[in-house]
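Structures for review follow.
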Structure P
Amino acid sequence: MNLNITNPIFHDEAKAIAHLEGSRWPDGATCPHCGSDHVTKMGGKTQAGMFLCNDCRDKFTVRTGSVMERSHVPLHKWLLATHIMAASKKGMSAAQMARMIGVTYKTAWFLCHRIREAMEGANAADSGPMGGKNEVVEADETYVGGKARNRATRKPAKKKAVVALVQRDGKARSFHVANVNAKDVRALVVTNIDRASTLMTDESPIYYRMGKEFASHYAVNHNAKEFVTYGGFKHSNTAENFFSIFKRGVIGTYHHMSEAHLGRYCAEFDLRYNTRELSDSDRASEIIKGGIGRRLTYRRTDTVAA
């Protein structure tokens with residue numbers, strides 16, 4: 001974990017506010033309500049960190065219009081939680097987060113989900129089709145859930161399916177799907193992958209027909225102990241590698257992912273995979289930028305499936 005815990009932005013509220021303002025408005029503050037740059041910074045104890053727009057006359061802060069809006073959690077704790085999640089390869093549980101930054105479990109749980117919402121926003125910045133001519137995109141699926149042999153009495157809940165699309169030496173996108181069938185998976189594949197790409201899958205029959213819609217389609221027959229052929233070209237190991245990290249997060253950190261929020265957990269692992277070449281600080285900066293324009297209320301977090 002490349003995290004300088006002594007950085008003042010993680011302990012000093014004024015330094016945290018200045019850091020976020022510089023990150024969001026490098027050329028000076030602009031009103032999130034009307035877009036005007038004709039703003040005045042206010043002062044005093046009760047209005048510290050607040051701006052007044054001289055055009056629309058609305059007040060705002062660096063939190064306004066972001067996942068941090070209307071939150072009473074200090075900004076230095078927001079920054080610390082974001083950096084911890086950015087630096088934790090296999091994720092960070094809300095219980096551990098609560099102990100590390102000194103908040104209640106309920107606050108940590110909501111913080112983590114808001115940060116995942118920001119991660120989803122950072123992923124959306126590169127939402128065009130994956131792959132292209134002479135590019136290979138691998139598609140694979142896995143299942144999240146417990147095993148019957150690990151239960152003493154009750155039967156385990158039904159496993160939840162996750163489909164991942166991974167471009168070789170590129171980006172990854174994973175999705176929770178209700179059913180792993182040709183109809184549901186095809187909608188994801190053809191929407192997110194350029195038709196000029198080469199589609200690489202395992203031997204699952206759900207990919208047979210949709211594979212004809214791409215420039216070429218290769219299937220690796222794992223049942224026949226086939227893993228890498230054609231001089232190292234024909235394989236789905238890139239997607240398997242993505243799932244290996246994802247499963248480590250499920251087994252070792254989260255233990256359980258509810259179906260309602262599984263999509264946000266997918267966004268979390270996608271973001272860390274897609275920014276694997278960045279430093280932890282740069283990754284955290286991308287997450288903070290991704291949270292702008294994505295306010296998440298408690299009711300929506302608690303009741304709406306991701």
Structure Q
Amino acid sequence: MPILKILLIAVVTTLLATPLSLAKASNLPEQLLNMPITLTSGEIVTLKQYQGHKPVYLKFWATWCEPCREQMPHFEQITQQYGDDLMVIAINLGINDDLAAVRKIQNEFNLSMPMAIDSSGDLAQAFRLLGTPYHLLFDKQMNLVHLGHEDDSVLDNKIALISREKPLDLLADDAITETAELLTLNLNDNKPHALFFTATWCDWYLKDTRSAVSQQCIAAQQSVNQFAQQFKNIAWQGIISRLWTGEAELSRYVKKYQIKHPIAIDASNNLFHQYTVKELPSLVIVKNGKVLFKTADFSDQKSLIKQLSLL
């Protein structure tokens with residue numbers, strides 16, 4: 001048999017014997033592989049350090065997210081069953097949440113996996129979070145093999161396979177690449193701009209789990225409606241969280257509160273991230289790109305009116 005044919009057979013045989021999920025290096029960009037994940041223990045980890053050693057399962061969640069709470073027993077079960085062969089990390093959104101709230105949930109469900117709080121919003125932005133719960137599964141080479149919101153049999157099967165280093169189909173290289181257009185505003189026109197950050201669901205979805213926040217979301221939108229009419233020297237802009245929200249939800253929200261000022265969904269989350277908005281609702285006053293004032297407290301109307309009167 002000619003030597004060239006022998007070599008070709010050997011190469012083909014090797015490729016066929018190589019599991020798909022192990023056939024190449026990570027399909028993630030280096031920036032994402034090296035993204036620091038700061039655990040509540042103080043330890044900083046990255047996906048890069050587990051590459052070639054252990055698969056990773058990331059789950060984004062919030063204490064006020066009911067499906068997240070419902071999934072916690074399953075989440076802990078996965079940790080107990082596969083913890084030796086799979087790095088499990090829970091990432092709290094850090095939106096209307098703090099360490100005390102996270103600890104409470106940890107104690108309630110006896111959670112043992114490492115925990116992180118995305119206080120800067122960098123992780124949610126990097127992994128293109130669109131809603132919680134949010135599951136991301138990476139194989140041993142840090143290829144993305146699963147993305148979803150359910151703790152279903154599909155996720156379970158993939159975790160079982162990946163923990164035994166069985167081959168899995170890879171998701172597209174751009175599965176968590178941001179595709180939405182940036183929400184751009186002209187904030188350098190020598191005019192004060194009031195950016196009101198809120199969500200179409202914070203008034204009703206948080207009614208039971210965060211009643212005070214729910215009431216503030218209602219009161220804040222009503223106040224902004226009034227302020228937009230009272231302070232016409234300020235350019236008012238409503239900025240809606242992209243979480244669980246599309247144009248239909250926005251349309252209902254505008255109608256519900258009879259909003260007259262400009263309002264738009266921050267589909268790429270660039271403004272929420274740029275201004276590190278971690279509490280809903282929030283008001284940020286900017287002029288020529290510079291932040292003049294920022295608050296998430298709408299309870300003292302007199303103080304707010306005084307602040308706005310100075311602009």
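Since every read-out is calculated from the coordinates, none of them should be taken as a lab result. Since this is a predicted model, take the numbers as computed values, not measurements. Cβ atoms are built from the backbone, for glycine too; each structure is taken alone.
Of note:
- FRET efficiency 1/(1 + (r/R0)^6) of positions 216 and 232 (r between Cβ atoms, R0 = 25 Å, to 0.05) derived as 0.50 - corresponding label from P, Q: Q
- Sorting P, Q by mean count of other Cβ atoms within 10 Å over residues 168-175 from high to low puts P first, with the largest value.
- Parent structure of the calculated result 7.3, given that distance in nm of label points 7 Å out along Cα→Cβ at positions 40 and 208 is the read-out and P, Q the choices: P
- The greatest value of relative contact order in percent (Cα under 8 Å, 6 or more apart) among structures P, Q is that of P.
- The maximum of distance in nm of label points 7 Å out along Cα→Cβ at positions 32 and 288 over structures P, Q, that is, the highest value, falls on Q.
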